1. Between P, Q, which one scores greatest on distance in nm of label points 7 Å out along Cα→Cβ at positions 13 and 29?
2. Hey, mean count of other Cβ atoms within 10 Å over residues 101-108 derived from one of P, Q reads 23.2; which structure?
3. Comparing mean count of other Cβ atoms within 10 Å over residues 37-44 across P, Q, which structure shows the greatest value?
4. Just checking, which of P, Q has the largest value of mean count of other Cβ atoms within 10 Å over residues 149-156?
5. Of structures P, Q, which gives -7000 when helix-only ellipticity at 222 nm (-39500 (n - 2.57) for each DSSP H run of 4 or more, over all residues; to 500) is computed from the coordinates?
6. Which of P, Q yields 1.0 for distance in nm of label points 7 Å out along Cα→Cβ at positions 21 and 45, as computed?
7. When relative contact order in percent (Cα under 8 Å, 6 or more apart) is computed for each of P, Q, which one produces 19?
Structure P
Amino acid sequence: MKTRKNIAIFISGRGSNAKNIINYFSGSEKISVKFVFSTRENPSMAEFCLKKGIDFFISQTQTDLSIQQMELCTNQNIDWVILAGYLKKITPELIDHMSYKIINIHPALLPDFGGKGMYGKHVHTAVLEAKSLTSGITIHLVNEVFDQGKILIQYTCEVEKNETVLSLEQKIHDLEMCYFPEAISMIVSNEGSY
């Protein structure tokens, strides 16, 4: 039985979380980042992956995304898929193919402020409009419904009275940078516990 777990990271944005995860697991004997999959051109991420010796793929077509992703996951023996700012809906076929081993990070405390269209500034705006006293990040399994998979870990921060969308966005980003790789490590290394 192999002890080292292979992970793939899917992104749609700049890839700051992906870079952080790659750096965190660089040299790890337990977890290996095999490739990054992006839904758009990302020269900065492509160059970063090249320097780190990690494969970088861009979606060839929007229609056959899951077919391309399933082939990559099979060919590279992927144990877990990590969504790090990935905005496309994951297909039931890919969820089934990965045996429900797909993790997402959401920039709020689910089950509130989730669902279609709830990403980035939209989430932080909703949190402030609801006058929530706390926000945070939710790391959860992916199922067929946006943001409704089993919640695995949450980390919180206070929402100040004078909080703005930008200041809250920074707080959430800081939580992601601090805790997401560590959470991935715990989940992937102790998969039977989740």
Structure Q
Amino acid sequence: MDKLDPQHTALVLIDLQKGIAPFAAGPHTASEVNERAGRLAARFRELGAPVVLVRVGFSADGRDMLRPLADQVPPSRALPADWLEYAEELSVSEGDIHILKRQWGAFYGTELELQLRRRGVSQIVLGGIATNIGVESTARHAFELGFQQVFVEDAMSSGHAEHHRFAVENIFPRLGRVRSTEQVLAALA
């Protein structure tokens, strides 16, 4: 992999929060994803490159949740008290950029694009939970906005290993480059 220029590259981590962690069923556990994402975040911070932490959350009354007429609707339930808390492995820093989204993708209805553009970011490194939902939705929009992308295969996971594999093998290679945590860290050296 070519070198990654930390002056124009941001790490964007999707939904690495306690309320989403239980949905990481494969192929990587939430603790594996969080540990790798934490290593990436530490390196990006060392280099002065932006670390963007995206969470999904809703108003107390839930009226800002999407409620599509769909064949498969998620069960409605009360969110746990720690829903929005970041995974400890991320070692959240004061300089991190925090984005709150209210749908799958991190761009629509948020200031993510503004924050990246103002920092001169033209390339994003993506990880998170779930691969085929929040990460893929964000990646598709980033592609349409012209961002170069690197997908960290082992710093993301899904509700089913086969859903993860499908996105990694069929969608992401058309939107950018798929790499491992170690390959990304080496490209930042």
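1. Details: P: 3.5; Q: 1.8.
With respect to distance in nm of label points 7 Å out along Cα→Cβ at positions 13 and 29, the highest-scoring structure among P, Q is P.
2. Numbers: P: 23.2; Q: 19.8.
Here the read-out was taken from P.
3. Values: P: 14.8; Q: 21.1.
Looking at the calculated values, the largest one is Q.
4. On the way: P: 16.1; Q: 24.1.
Largest one: structure Q.
5. Details: P: -11500; Q: -7000.
Value -7000 for helix-only ellipticity at 222 nm (-39500 (n - 2.57) for each DSSP H run of 4 or more, over all residues; to 500) corresponds to Q out of P, Q.
6. Details: P: 1.0; Q: 1.7.
Value 1.0 for distance in nm of label points 7 Å out along Cα→Cβ at positions 21 and 45 corresponds to P out of P, Q.
7. Values: P: 19; Q: 32.
For relative contact order in percent (Cα under 8 Å, 6 or more apart), the value 19 is produced by structure P.
All of the numbers you see were taken from the coordinates with simple rules; none came from a lab. Computed from a predicted model, the values in this text were never measured in an experiment. Cβ atoms are built from the backbone, for glycine too; each structure is taken alone.
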